[in-house]
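Structures follow.
No value in this document is a laboratory result; all are computed from the given coordinates. Bear in mind the structure is a predicted one, so any value in this text is a computation, not a measurement. Cβ atoms are built from the backbone, for glycine too; each structure is taken alone.
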Structure P
């Protein structure tokens with residue numbers, strides 16, 4: 001029972017860490033990477049489909065991404081989807097290849113992105129702490145029902161706290177890396 005609570009907390013905390021990683025993948029830095037475009041949804045014959053499932057994404061150079069749709073009629077649809085995304089990018093098509101140039105980031109925009117990284121990291125920390133709170137609440141319920149002793153409950157709480165501390169450290173590490181990446185020129 002206690003092991004199930006710990007395992008559930010660990011799994012949910014891992015998901016919170018992974019969610020932060022996915023959020024940071026979408027965040028634009030000075031370098032081109034295909035993760036910027038992967039979340040864009042394209043209207044593929046009436047069905048919303050991720051861009052990476054209808055086209056080949058590649059990095060041409062440090063500031064340019066290339067998108068090669070697998071079907072000729074999809075070029076204009078893909079171009080429109082990139083233009084309408086929240087990234088503020090302007091694609092240009094050259095035959096069967098769509099080039100997406102990434103403009104250089106200004107110092108002010110880099111600071112704004114760093115603040116956004118801190119904000120997203122704090123949201124991740126809050127999620128992990130909420131998971132800890134739920135798990136400890138489950139332990140207290142077991143204690144009330146006299147299914148576990150106070151000593152066992154206290155040890156389990158310490159284990160959950162150490163899980164929380166390790167996951168928050170992971171979040172902070174990911175945040176530091178992303179901030180460093182954003183502030184590079």
Structure Q
């Protein structure tokens with residue numbers, strides 16, 4: 001299956017740790033998307049300065065300068081891939097803080113995008129609780145999330161050794177196919 005060259009995606013990781021399993025999972029997924037013909041803009045949240053969201057801070061200093069470029073990069077793509085770890089059974093503060101700041105510019109930034117969620121965890125449950133929270137967060141703002149999301153348990157073993165990650169190629173192909181269909185008739189943003 002090859003995605004049309006017109007399909008554009010953005011991708012980011014909810015962890016900035018250099019050795020993050022989720023960064024490695026995101027890289028492996030992006031590679032598959034590029035090989036299928038999609039265009040992918042990888043946003044490195046480790047290169048931006050986003051203080052913890054605070055309305056008083058926003059009132060005093062305005063929206064941080066690094067937020068608008070992220071929002072602009074998301075605003076021109078058909079879909080978004082996000083790989084984020086599970087912290088104590090939930091999504092990461094980095095993931096949520098990024099969404100909170102972006103929503104201050106446009107609370108519907110993600111609305112017409114087809115979102116694919118992934119997580120990699122050393123545990124055997126594949127980050128199911130964190131994925132469920134991320135899915136619910138996007139559903140709350142009417143964002144279309146690809147189902148099922150991709151959870152990779154025992155990721156430290158799966159991502160080491162250079163062998164194919166079980167199920168990732170199939171999941172990526174299914175995501176791309178659905179994203180192509182979604183991009184043909186994306187929903188208009190409500191006013």
(request) Using helix-only ellipticity at 222 nm (-39500 (n - 2.57) for each DSSP H run of 4 or more, over all residues; to 500) as the calculated read-out, with -12500 as its value, let me know the right label among P, Q. (result) Q
(message) Looking just at percent of Cα pairs over 22 Å apart, for residues 22-101 alone, which of the labels P, Q belongs to the structure with the highest value?
(response) Q
(message) Ranked on distance in nm of label points 7 Å out along Cα→Cβ at positions 6 and 78, which label among P, Q comes first with the largest value?
(response) P
(message) As an exercise: distance in nm of label points 7 Å out along Cα→Cβ at positions 118 and 166, calculated from one structure in P, Q, equals 1.7. Which structure is it?
(response) Q
(request) Work out distance in nm of label points 7 Å out along Cα→Cβ at positions 54 and 110 for each of structures P, Q, then name the structure with the largest result. (result) P
(message) Among P, Q, considering only Kirkwood radius over Cα pairs in Å, which has the greatest calculated value?
(response) P
(request) For the read-out FRET efficiency 1/(1 + (r/R0)^6) of positions 94 and 126 (r between Cβ atoms, R0 = 35 Å, to 0.05), a value of 0.15 was computed from one structure; give its label from P, Q. (result) P
